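Where a number appears in this text, it was derived from the coordinates with a stated rule and is not lab data. These numbers were taken from a predicted model, which means no experiment stands behind them. Cβ atoms are built from the backbone, for glycine too; each structure is taken alone.
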Structure I
Amino acid sequence: MLRVVLVDDEKLSLNELSFILSKNSGVEIIGTYVDSLTALEFIKKAKPEIVFLDIEMPEIDGFTLAEEICKMDFPVNIVFATVFDKYAVKAFEINAIDYVLKPFSEERLQITMDKINERYNCNENIPPFSYNNIFPEKQEITGMKKLPLWKEECIYLVNPQDILYCTVLNKEVLVLTKDGNFTTQYTLNQLGNKLSNYNFFRSHKSYLVNLDKIHKIVPWFNSTFVLKIEGWKEEVPVSRHYVKEFKKIINM
């Protein structure tokens, strides 16, 4: 019997989720909470196998709650259950077992439970959730081969070598490639950390450029530069703050 805790600040959603899951004979719902702080204390004591988390909640949001759960000394299958699809990339990155959109259906939740049951039936070892391996953006990342990025409501896995540059526009981080533009939940600083092994350079507070894609360097005002990307119309600035480091990198 798998013990389950449900956390959602909307009572109606909690009741709906509880009703559907209770039809599964292999599930025991041991707690339902609208208050994330109270839920956290209960999870510490009860050590459930599965936790369903809403994302946008007062006091503690679902990702922060997952971060706290990962500090505990027992493994948990985390399922995010939300009305928003925009957080799917982040959930994907932290190895959540599933990401379920509201309104719930028996068929969709059965898929979730089948995933979890298969893991246990195969005696798959579930690694304890740790602060570093669940939230990789909070540590230095090495060896990463692809980035999960958004485009037209789908997630694409993009090779870092294919990225031309990244920029911030209207508070949204854009990742530009010759195959199109993508968005990401990462900040530009987090992208810089993740791409540190792939010859990317922070040329401006709003730009991160792939040095291997630079075709031409054009001197600009106040001893700055603009960078031209091969086969690309837009230019990437190098601000005064980053000029010295840029010159050093390219041996100027």
Structure II
Amino acid sequence: MTLYRFDGTPHQCVKFMQSIIGLIGNITRFEVYYHVEDIPNKYKGIPNVYYYEGEKDFTEKDYYLILHNDNQDITVLLGGGNCGYSGSGPSATTEILQICGVKMDYSRISKEKKIIENNVSIYHDLNFIIFEEKERRSLKRELSRRRLKVSMKFQNGHDKWQAKKVFQTLGYINSLSRRNESEENNFILPYLTGEEWADYATNNTLTLSNAVKMLDNTTLESMIKEICYEYSADFTIQCYE
């Protein structure tokens, strides 16, 4: 079995997950605990070795969020202030699950305090409506026009987030719901997207930079295809004109 362990602040736990998402594949189940007494003994009081000012020391750690990839025999143990239960609520746990592609009612995490989810729904979709901004000569005119509609399905979270970084070099990405919630109906999905955080949104707008918007649709489409091929995505591209 491959085991990854991390204990830190909620923010550090999120950063840790972002750093290892390419190593853990797709999770098949997870466990979330709020109360220490609910945590199974095998995840409590685990010896932890650390170094401080050149000296070795030992502590015992409890882990509140456990992720499993049974297909590859991988387990991830995360501690860190109940991974976000204190303060503003279990936000770090919600964020980590979105990084992993888990689609669910995230409010369950704070309501139920203890979740053992053996039937995880994992999706790695990334959709864009690509716009270009027009010259702002008149407030009465449409200030942007649609260029392309892109739908992509990735095999794992690592490929999805790496591909999104490449798309960010083409312009500015925002959650589609921030522009117009009705426009999300452009994409048909087997899950709801209303609770997704903007940084992890499935449906997005991509407003092209000044340099990229000068490209014609054929060239732009070729660039997008190369990104999809690079990260093994199934995709469809529709031109609006």
Quiz item: For structures I, II, which has the highest computed value of relative contact order in percent (Cα under 8 Å, 6 or more apart)?
Solution: II
Quiz prompt | Parent structure of the calculated result 18.4, given that Kirkwood radius over Cα pairs in Å, for residues 47-166 alone is the read-out and I, II the choices | solution = II
Exercise. For mean projected area of the Cα convex hull in nm², the calculated result is 15.7, so let me know which of I, II that is.
Key: I
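In terms of distance in nm of label points 7 Å out along Cα→Cβ at positions 63 and 191, which of structures I, II is highest? Display every interim value, and only then the final one.
Values: I: 1.5; II: 2.3.
By distance in nm of label points 7 Å out along Cα→Cβ at positions 63 and 191, the leading structure of I, II is II.
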